[in-house]
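Student: Below are structures written as structure tokens.
Please treat every number below as a calculation from the coordinates, not as lab data. Just so it is clear, the structure is predicted and the values come from calculations on it, not from any experiment. Cβ atoms are built from the backbone, for glycine too; each structure is taken alone.
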Structure P
Amino acid sequence: MYLEDQDSWVSDEERGELAELQSRLLLPLAGKDALLGFLSLGPKRSEEPYSKTDLRLLRSVAAQTGLALDNTRLIAAVASETAKREVLNREMEIAREVQQRLFPQTLPAVEGLEYDGACRPALGVGGDYYDFLALSGGRLGIAIGDVSGKGVPAALLMASLQASVRGQAQSGSANLARLMETVSRLVFDASPANRYATFFYAEYAAGARRLRYVNAGHNPPMLFRRAELVRLETGGPVVGIFREARYEEAEVQLEAGDTIVMFTDGISESMNAADDEWGEEELAQAARASLGRPAAETIVRIMEAADRFAAGAPQHDDMTLVVMRVG
């Protein structure tokens with residue numbers, strides 16, 4: 001620094017500040033992508049000028065100091081990000097626990113019917129949904145759905161869908177098409193325009209072995225009756241995409257030995273490392289191989305068959321199954 005040189009690069013404002021510091025040498029403290037600061041050295045105690053050897057040594061010290069500062073800032077940023085991630089992970093774990101409580105915790109006893117359900121989210125929380133409802137007159141309500149999207153937004157809409165279905169089903173409406181119209185309108189009003197859900201809802205009357213259902217754009221459940229396979233398709237559009245949607249109800253007379261397999265597309269579209277899909281035909285074969293077994297075991301066997309096909313490839317969709325077997 002040559003502060004007495006009026007033609008040097010130092011501005012008048014800087015000249016005053018550097019004079020206060022008695023600066024004779026400035027060395028930059030450079031980080032990877034930015035100037036972090038500088039070292040200001042006053043006159044040497046010997047009053048000798050700084051030599052080339054001094055400059056080489058001091059430049060090395062400044063470079064090491066800049067690197068140390070950069071690393072310190074990086075470590076602080078990583079620590080802050082780690083703390084935020086731990087909080088987020090804990091919040092996600094709480095959300096997962098809350099969502100697990102939304103799935104049926106007990107199975108209402110229904111004479112002559114054995115059934116179960118399971119959901120495996122692709123992420124901590126997901127948008128798949130299934131439910132069993134004990135209704136008046138000994139009826140059982142069965143629901144399965146798949147909300148568009150993934151993660152927390154899908155889980156929130158899933159909770160809204162569950163609340164809507166439970167509220168409408170418990171109201172005692174005998175008209176399932178009307179019930180689905182109301183659910184669709186409630187979901188439409190409570191969600192963004194790009195959110196919707198495929199949904200299947202049925203009510204089973206044990207005494208008559210009668211199943212009434214409405215399919216709102218969901219993968220048609222499979223009814224296995226001896227060598228026959230019937231797909232439960234009747235219904236209408238997905239819920240939540242139109243405010244005023246119309247649905248059609250259908251009825252199936254079940255028989256002893258009939259098995260119904262309900263599923264979301266995370267099961268049928270399980271993918272291996274080559275991006276090949278398992279497919280509904282393979283799912284049907286896996287279900288046939290388990291006919292006559294308990295519902296919970298049938299679910300496990302179908303999941304295992306899908307996992308064997310995927311061979312460890314990561315799955316990006318929730319996997320949900322509901323199995324009913326008429327005794």
Structure Q
Amino acid sequence: MGEEVPIIDVSALLTPGGDLERVGSEIRTACSRFGFFYIVGHGVPEPLSERLEAESRQFFALSSSEKREIEMERGGRAWRGFFPVGGELTLGRPDQKEGLYFGEELGPEDLRVVAGKPLHGPNLFPVRPVGLREAVWEYMAALTALSHAVMRGLAVSLGLESDYFRARYTADPLVLFRIFHYPPLLSDTAGDGAPQFSVGEHTDYGLLTILQQSSAGLEVKVQGEWQSAPPVPGSFVCNLGDMLDRMTSGFYRSTAHRVRNRTGSSRFSFPFFFDPAFDAEVSPIEVGEGARRSGDARWDGIDVHDWSGTYGDYLLDKIGRVFPGLGREVL
């Protein structure tokens with residue numbers, strides 16, 4: 001059994017005059033050891049989270065034909081909508097989950113939409129349940145504000161000005177939100193004898209992910225060993241993405257994680273991705289003498305420190321791998 005993923009009270013990040021140094025110190029320890037941490041004192045109303053989950057459960061209980069009325073193919077280059085179980089791949093293998101993709105709502109007159117920029121455009125919402133649209137909008141607004149606050153803590157944790165990331169990367173962040181439903185796994189192995197996962201081993205792509213989860217199943221790879229990161233009442237799970245790993249030259253790790261829903265019932269998760277602006281050039285930052293490290297080889301053999309370009313370039317390459325058919329069609 002490894003060290004437990006730490007729990008950090010981030011209320012100081014939301015309070016004028018709060019002790020940013022205390023929170024920054026705790027975040028620094030968590031990010032350099034784990035790349036994961038829980039947050040409490042986050043200010044997101046619990047009734048909002050509960051309403052979002054209730055509306056989501058109603059949607060995924062609909063018939064397949066009704067859910068497919070907003071399938072991702074209808075979202076085009078905006079890359080929004082529903083995909084069925086097995087419709088998303090991790091390392092070339094189908095995930096045992098279905099989901100909904102959302103992002104910033106942009107109308108047809110927006111210049112980014114006019115230009116056909118991928119991942120920019122309108123969302124797709126189902127006719128039923130009628131309350132899902134409002135719950136998603138409220139939740140995304142709350143998580144956007146929280147993400148800006150956590151990024152202030154991350155900046156302080158690295159010895160930077162608290163507005164470092166907002167000034168350079170997230171004044172206009174790429175915000176993506178997912179709702180995932182994981183049916184219970186019926187076997188530990190797939191038909192070909194390979195291990196069966198709800199989602200296989202992977203890392204996230206951008207800066208910060210903030211996750212609400214309904215039940216156990218999330219597993220985090222810490223110092224080469226897998227350990228559970230179950231729900232903690234009143235908390236969210238935070239983890240770092242590849243761009244923050246790149247920025248800190250590996251001092252803050254984009255830690256591999258996976259999901260196995262062995263609970264015997266449906267599992268829901270609500271990952272909110274707070275990433276650099278689509279056109280932002282992502283470059284290393286100075287994190288202090290002795291702070292950098294090479295770390296272990298990544299699960300996919302890719303070295304994010306050898307890569308260069310805009311965040312949009314990196315993201316589109318990754319998304320094209322998890323939705324290869326859709327990628328060939330719209331990218």
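Student: Give the label, chosen from P, Q, of the structure having the highest value of distance in nm of label points 7 Å out along Cα→Cβ at positions 112 and 312.
Tutor: Largest one: structure P.
Student: Compute distance in nm of label points 7 Å out along Cα→Cβ at positions 208 and 304 for each of P, Q and report the one that scores greatest.
Tutor: P
Student: Can you tell which of P, Q yields -8000 when helix-only ellipticity at 222 nm (-39500 (n - 2.57) for each DSSP H run of 4 or more, over all residues; to 500) is derived from it?
Tutor: So the calculation was done on Q.
Student: Determine which structure produced the value 1.68 for Cα Rg over 2.2 N^0.38 Å, calculated from the coordinates; the candidates are P, Q.
Tutor: The structure behind it is P.
Student: A value of 10.6 was computed for mean count of other Cβ atoms within 10 Å over residues 48-55; which of P, Q is the source structure?
Tutor: It traces back to P.
Student: Turning to a different aspect of this structure: Hey, relative contact order in percent (Cα under 8 Å, 6 or more apart) derived from one of P, Q reads 20; which structure?
Tutor: Corresponding structure: Q.
Student: 2.6 is what came out when distance in nm of label points 7 Å out along Cα→Cβ at positions 184 and 200 was calculated for one structure; which of P, Q is it?
Tutor: Clearly, the read-out refers to Q.
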